[in-house]
Structures are given as C-alpha cells and as structure tokens.
Structure I
C-alpha cells in the first residue's frame, strides 16, 4: 500500500500552520518606501547642524546624586531634565533666543540661537536671592509674558522646589542675568539660613494657556514624583516609585494656577481644584492644550507614564477653571489601550496640531515602542468630529472625539519616545513631526531586567528596593536617534532622519521650533540627555510660500516704547489653501514634554501663486470677549494686533 497519502495527511497540519505564519509575517511587515520615493521626499529638506553656545566653566556631570533609596537605580532617576525652548526674549521682533536645561551642569541657560543675528554671552539663570541648593535641579523652561508688559519672562520648573518666574525687567539691550528678576511662583516660607523650605514639587510637565477665558495666562504644573526629596543623598527613606506599571496614580499630582493679576515686579496666581482628584495624580510627563469646540477654552491632555493618559473637556467660566474627563469610545475591534483614556502605556509627551491637514486639531502622543523590549505604540489621535459643534456635543457627553490611526499612518513604532513637535519645514502645506527618542545610554543592555520588572506584581513596584539596578554604564534603549517624520503622498509617514544625516544616538528629550532668522523657513533645536544640545538651521531650497503670524494683544503694564504687544494666548488661525482645503494652528503658550516652540503661528502654503491668503482669526480680547474676523493677507510675515478687531501693525 502506498504510504504517501498517509504521510501527506500527517504533514498537512504543519504545512497549513507554516503557510499561515508566512502569510501573517508578510502582512505584519512595516511598509517601506521605494528608494526613488524616499529620495524624492528627502530632496525636499535640508538642514545644517550647528552647536549651541554655552557658558564656559560649567560642570560636566554624567549622573545625578539621588536619595539613598534610589542609588541603585540612579541612572533611571537621572533620565530626564534636558529641555529647550525658543522665543523672542530681547524684544527684537524675532524668536532667536534659547532657554535650555543642560543636565550635565544642572543649569537653566539663556543663549542666542546660532547664526540668527543675535549676539550676547550665554548665561545661567540663577534664582538667587531665592533659596536653592544642591538637591534642586531644573527640568524645563517656559517663555511667556506673565505680567503682560510685552516682554517675555521665563518660568523655570524643577525637581525639589516650586517653579521660579524670572520676570523680564523691561530693559532693551543685550540679554544678561541682570535682565531678569527671580520671583516665586508659589510664595513659601523663608529661612534665616537661606535654604529652601517650601513644597518639594518634582515637575516634568507645564502647560500655559488662558484656561478660563478671562484674558490672563494660566499655568498647569504637573508633578511626576510625589512631594519628596528625590535628589537629596541625605534624604529620608520615604520616597517611592509608581505603584503599578499600567494604572499608577500615586504621583505628585496636578496643580492648576489661575492668573489673577500682575505688575512690573510680581505676578499673582491662585490654585484651583480644576481637575477631579481621582484623575489628577498620574505620573505626568507631558501636557498640552488646544480648543476643539470653538469656544476658545482649550481642552487639556495629560500624557501619563505607567498608566491612563487623561483628556479633559474645558468647561471653565471666567474666574473658575474646570476640566471634565472625556474618554474615547471603544469599537468591537479596538484594543483597550488604543482608546483615549483607557491605555496602559507609558505616555511621554503630547502634541496638538493639524497632522492630517483637515483643518482640525489632531494629537500625537509618544510612548515606549522599542523592538525586542517594550513595544507599545505611539498614538496618533485623529480628530473625527464633523465640526466644532459635533466636538462640543460629544465632549459634553464625556466622549473624546478621536480615533487612533498610528499604525495606519506608519507612526506607531520608533523607539523610546519623548517630546514631539509638528511643523511645516518645507512650506508644502503638510506638517512634518520631529520626535525625541532614547532613554539611558550605556554599554550593558539591561532591557531584559526591565522586562522582568514589567511583569512584577504591582504590589512590589512602589518599593524602590524591588527595582533591578540601573546604574551608570547600564543601557536601556540608549542608542536611538531622534525621528524626523514626513508625509508620503498618501496618509502614511516615514522617518527620514538618517537620510538627512541626523544619526547621533545620544538620547534626546526636548524639541523647540521657530523661524529664528525670519527667512520663512522653520528651524529646530534638540535637547539631549547628558549630551550637548544641538540646533538645525533650515537650508532647504525647495520651499513653498508661507504665512507667518505674530498675534498680539495690547500691553497692560510697563512703559511705552517696548515690544508691540503681549501674546494672544490661545488665538486660533485657519487658512484656506490654494486647493480649497483648510489648515489650522494656534498661538501655543507652551506644552509637550520639555520642548517649547515660539509664539509665531506659521503655515506653509505650497505654491500659492502670489495670491492673497484667506485667514480666519478667532481670539479673546483682554476682557475675555470672543471675536472672529476674516483677513486676506499676502504671503510672508504679519504682525496683527487683536482688540475687538484684528488690525495689521508695523513690526519693530
């Protein structure tokens, strides 16, 4: 009897399984761009890498001193703090000044943007005579006009103390430490010894916007560790870690500060319970806001490490800030973690922008997506509201109007993600996205220990002694270059950072974007963790037309002869492109992880043919009243004063 049929029957299940596995392997492959298409995409962009000047003689540390309970994981504890922001700090009319945090020196530094026409010696922002100490480290810098005199101040936030406001002294000329007056954001007790005895905030995210619509810049401060001495090597052993890898709620918490008034030398805030405490204690690494329903009250998103991100509908009234939780709706095929507010991922940053080019604000959230390590997913939350009224109705019902499209758009996986910023770097009318990547750089791969930690019982995680070591020399996703995502012809994006020569593997943290020399091409800067910051001058030669808006409101303090006006926080601009489609952008008061863009509102127009551009502006005047007006503007830069009407004014 021929044994062949029996053999075939025995082998057929294995053959079927192999066929299924092979098919799934092919289907699961990430899409690749052809060499010709990639070359075409790359040809649209060009950047020149430039060093950023730093003060001489600063320390060059490689790790922080930490609480004794954290010593065996001090590389992990030392993994954040590099930050960078760009804005017009000297009142010269261009955002060509940088405020950065260099972790190697534990210093907040002001320095001119390279090759931008500004020149002064870089200097350290010293909070003296306010109390400070070796157990306090800066974590970020947020430019803003907090006393509404037209001059941009600096808010520096820390681990180990409450933030400090460096108020601009309203003096023209080259910047120096004498240009700023250090003041406490949160007044605290004084000590004859000069030491700090205030609240031990450990802040990693700040968002600035007019949350209640009264015309003042409010501040959201979102703390990571609980209020303990994280960086004190002599500190009490009462510190803790997150009590879960997927639902941690034992962090430092949210503090929402409502602006109540200011003069030349002080700003007054009151803290309000704006968020239900049940949703306000996540381990927040990123925060940002944008108006989705057209009422000019910006919604708020918190990117939380070790658990659920949170999205809030803004229901504030003048004098009372209030955010109500809204969550995504889950379909039958939606994984839980790909629904707004239900994820168990490690939210690292949040960016609002018109990523899809639909005239609506989408959201991009960085997560940990390291292959063979912890492979979660970035989130591209596509705004699926039909219009602002639909968004308002759904958010009022507790629904966040977003669907995750990260995999569909090929942006789901890149590495250990951090700050992200959208910008149109080739003026094509389609934004790109720069994403900071990388965690702890060393020589010994410790990701297997991290995987063991991720599978540990949550009851053990709170105790630092239960964490595997992460010390200098250990590596966890430490050799990942930052990503430069650009859009293909369809909806998919592709990372072309290597093609552009952006291959440095030092872990990056903050991204700052601005046109620092006013040539109509947006540049960007990158803060690196335990490495020098770097600046990328846009030298592209295939640029389309652009529209740049500097949106001001009248100053309310200070003396005449200073800057044109104070930033119109939360003002929204919508432009109509040559093909009839629309794009939207806002005056961003500051959000994300540790990078802050300039206050300019910038649109690439493609080839507009020299025709005027239809622009719809929506804003609140200083009394909180809402306004809407259409303007027809030529391509280029425009200074617009916003009162009860929008009027172009000469630049200074």
Structure II
C-alpha cells in the first residue's frame, strides 16, 4: 500500500501525485509565479530534490516536462520556455537548456496555501514542511486526468473540459441530488487535448456510472478527392505522429494496406499548430476504403480506458463521476472554512494590535516618555503594560463613536491598559513611526477589520454561505479559463470487415517444396501467340521446386493440410503480394505458425463456404498407407 499511496495514484482532492505536487510547491517557493520570469529547469529540479523529493533528477524532470506539454495536459500547469519536445514523439532538451514558470491555472491550485487551508507534514529529512495536498480551486483530477499503475490496480482518468466541469459542480452545489445521468447532460464525455472523435457514448456512460469503461477514440481525418489524399488533422490522445507514420509505413510495406503512395508529415514545428499527416493515394485506390482500413489497423483509432480510481482519505477507491465531484466539493468546503478561520484569526490579531495603538495615541507623550526612559525593550514593554489610561481621556482622544466600538470589543472599565501583545507591537515601532501614527488611518483600518470580522463570522455561521463562495469561485474560473470542447462525438463504429474493402481479383498462388509461398496477379502474365518462347514463371532456390500451383480468387479460403494431420485456415489476401514473377516469395512460417518438423502437404482453395450450396459437398483425402477419409466441407468453415 505504501507504493500506491506515495507514488502511483493521484489524490482525489487535487488530482496530483506526490512528485507533481512537490514540483509545483518548489516552484512556488522559488517565486516562479505566473507573472514572474522563467527559471532554469535544472534549478527547479534541484530545489525539488533538495527540499521534497529525493529520488533523482531522472524521476523529476520528465514529470515537469509532461506538465508543460499541451498535448499531454488539457490545461498545462507549467509554462515552458525552450524545447519541451513535440507530439511527434521527440524528447525535450536537457534540463540545463530549458526554463519554466507556473502557469496561471497552476496559480489557482496553489492559491491560499499559506492560509492554513491544508495540512502540512515533514519532508523526508524533517528540515522542511510540505503541503500534503493543494487547495486547488478547480478539480484537476477531472480536468487534466491522471494515469498510474500500482500494485494490483491502475487508474486511467481522462481529461475533461474545464467549462463543463465547473458548470457541473455549480449545478451539484445547487442540487446535491443530481444523478449521474443528469450530470452526463453537462459533461458529455472526456475532452482530450489532442482533439479527435469519440465513437459512441455507451462506454462513457458505463465509465461514469460504474467507474470503469472504454471509449473508442478516433483521429480526425479528411479525404481530399481532388488531390487523392487522406489528411489526418488530429491524432488520438497519447499517440505520436512518428509512431502513426511508422505503423502506416509498415502496413504499406507489408501490403496489408495497398494503393498508398507517399506518407509525409506536414505539421508545423511551432507550438500549438495543428497536426497534418498526408497520405497520397494511388490512382487505383479508394481513399475512403483505405481510411477505414487505417482506422482498423493503425493507431489512428484506439481504445481508451476509463478507470476512475483515486486516493480518498489515503485509500484507493473506484468512484463514479458524481462521487468525484462530491469529493472535490467536500475538499473545497474544508479549504474555504479553514481559509476563513485563518483570516478571522489574523483580523482579530491585527484588531487587537490596533486597539493597543489607539490606547498609545490617546497618551502619546506618556508612551514616548516611557520608551525613552526605559533601559531595555523588555523593560519598556512591562512599563507600557502598567500604564493606565483613564476612560474619559481615551474617549476624548478617540471620539464617542470609536470609543463605544472599543468598549464593545474589550469591555467597559474606568481605565484601560495594554496587553503584552499590544505593548510588544508598540515597542517594536521606531519612535519616528510611533510619533507619526495618525488617528484617522488607524480608525479606517480598524473599521475595515471589524467589518471583515463580521463578514467572516457570517460566512462560517452557515454551510450555505460556504457553498455560495465556492460557487462564485467556480463561476470566476469558468469565465476566466473556460474554452470550447476539442473532442467531438461520432456514431458507434462496428468492426471493419476487411473483405469488403479488398478488391476481388484472380490470383496465382504457388508453394515450393521448401515452403516458400507466393501470390501473383494474373496480370503479371500475358497471353502467348503460337511459337512464343514464354516467360519465367517462377524462380526457386537450389534444390527447391514449385510443389503447389493453383489459380484462385483473392477472397478465397485456403485449407492447408500438414504432415502432422493439422489443417490451417488461410485467406488468400493475407498472403503478401509478390512484386515480380522471379521473387521466391515468403516462407510459409511467416504466414502460418507451423511446428519445427511440420510442413504443408496439400493446399485446397475454397471460393467461399455456403451453408446451402456446400451442405452436400465433401472433402476426400487419402494417406500414403491407403487410408481414405471423407469429411463434409462445412466442417472446415471455422
């Protein structure tokens, strides 16, 4: 459980793992706020490692880089300066070359962290204190998502749109009885930083109602009929351009996808520019059919998991969408209460000091005389505490209204004296400052503080008031950082039937004695006139010869029987097309998983299996020793 708690899973309250939280706190300590200049990442990593996270720079810098990449984070928490990699899959520059500062939205996560809003704990060596969670004005867990693998469990929380999440929280604050189905009307699904199209809604509904589900995420691609091009403009989340091009290139090379010419990346190198991967389609290819094949075979359509697992009160829990939102609201209620209590305490402390200053102002000459005549600061403090100021003198100095307010705070008495805290504040002031104290300025600050104290006490008196503050903060965040959805929704997609998109043509299939398999188009050969000398039909290796030769359809089923009595089922179009007649082809072991001592003894092509037509058709085989077997053909249909 220690590995789970300390490293692998995010906290439900701020959506961060310890390494992420410590980097943000270290940057806050360094003063790298959104309005400050950037600083070398090497210094940030060193500060994080020195104070909070002693696990080496190789554990810290990649985490920092990821929080600065806008293709990984829906709302990045770190503003980068320099080469932080790209969605082509290129790595970031070394930390000695890059710089960073906190992003504006990260400032909202750290806001009020000094106001006793969250618990602090000792760092690894007990020299510093670190926050165990951030106050976080917005639900970072949902907005930026999270992933992690722990002992026996994993989390995969997709990113969401900030505007939608804030709106859902506002509605939930107004109506705590909202159902998940009603929340789905506000948050229709994930919103990935790379855009794309989510196919269908069933997986989202399951994920949000049970905590576990799957969604089909598809790249956004267009077909340019005029130029005969497929243009990929958005790629699935956590896929890279280089990886996509590598896989497509391999599929074309292996002839699993045909009629594709050049594949090139025309994406701009500038940050934030859209993706543009272009595939040129040959004249005899159907771009729409090829695009459907790409969705099936290349990583431009992926299955993304939804696993809403997070740490709640230090323990891992699988949550629904509503429970995630409720946990955030519970966290914010505690933060707002603790922040208000802190501000109330500070206001009362300052009010108490101002009351001492008012007493000092009413007898300024006596206060200055005591301070000048005291041999030490401690002696002056004791003498100030012993000094008595008559109520009538204080009323004359302060005025009736302010004197009445002071009496309401400290009580009615014939004479007043300073407390230890008040005397300490007075003796810490230089004589020039003390003499320059102006009654009106003190009165103004005193009245402002008393009004704040009343507002703080009113806020703490009702849970509804606290919820109203949270609601107002969410509305401000929504208006300030909210943006349009990037990921759209499409129809549920069934599995692609490859056969529908492969043109049916007549092929020649050969298999040599040594097991080399070859498929050729009949157009490779041509009719010969009388007296013609012919052309080379095949080229074999030494001591090898063509053992099986037949003409069949590219959609045919090939029943491959072996010397061990096994029958393997193979579609003709799964045999790679050989580019020329003289090529030996590929070895059968690259197409079928044969045992070391197993070889093909016979190949029977079947155009297709039909229940009605083939009900009376049989396959007859005879062994070398004279055994004969007759089997219904349909027995080999699966």
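Values in this text are rule-based calculations from the coordinates and carry no lab data. Keep in mind it's a predicted model, so treat the numbers as computed, not measured. Cβ atoms are built from the backbone, for glycine too; each structure is taken alone.
Upon calculation of mean count of other Cβ atoms within 10 Å over residues 85-92 from the atomic coordinates, which of the structures I, II produces 24.4?
Computed on structure I.
Have a look at I, II and say which one yields 19, 56, 21, 3, 1, 0 for P(r) over Cα pairs in 20 Å bins from 0, in percent, as calculated.
Details: I: 19, 56, 21, 3, 1, 0; II: 14, 31, 27, 16, 6, 5, 1.
So the calculation was done on I.
With helix-only ellipticity at 222 nm (-39500 (n - 2.57) for each DSSP H run of 4 or more, over all residues; to 500) derived from the coordinates and found to be -11500, which of I, II does the value describe?
Of the options listed, only II reproduces it.
Out of I, II, choose the structure whose coordinates give relative contact order in percent (Cα under 8 Å, 6 or more apart) equal to 16 when calculated.
I
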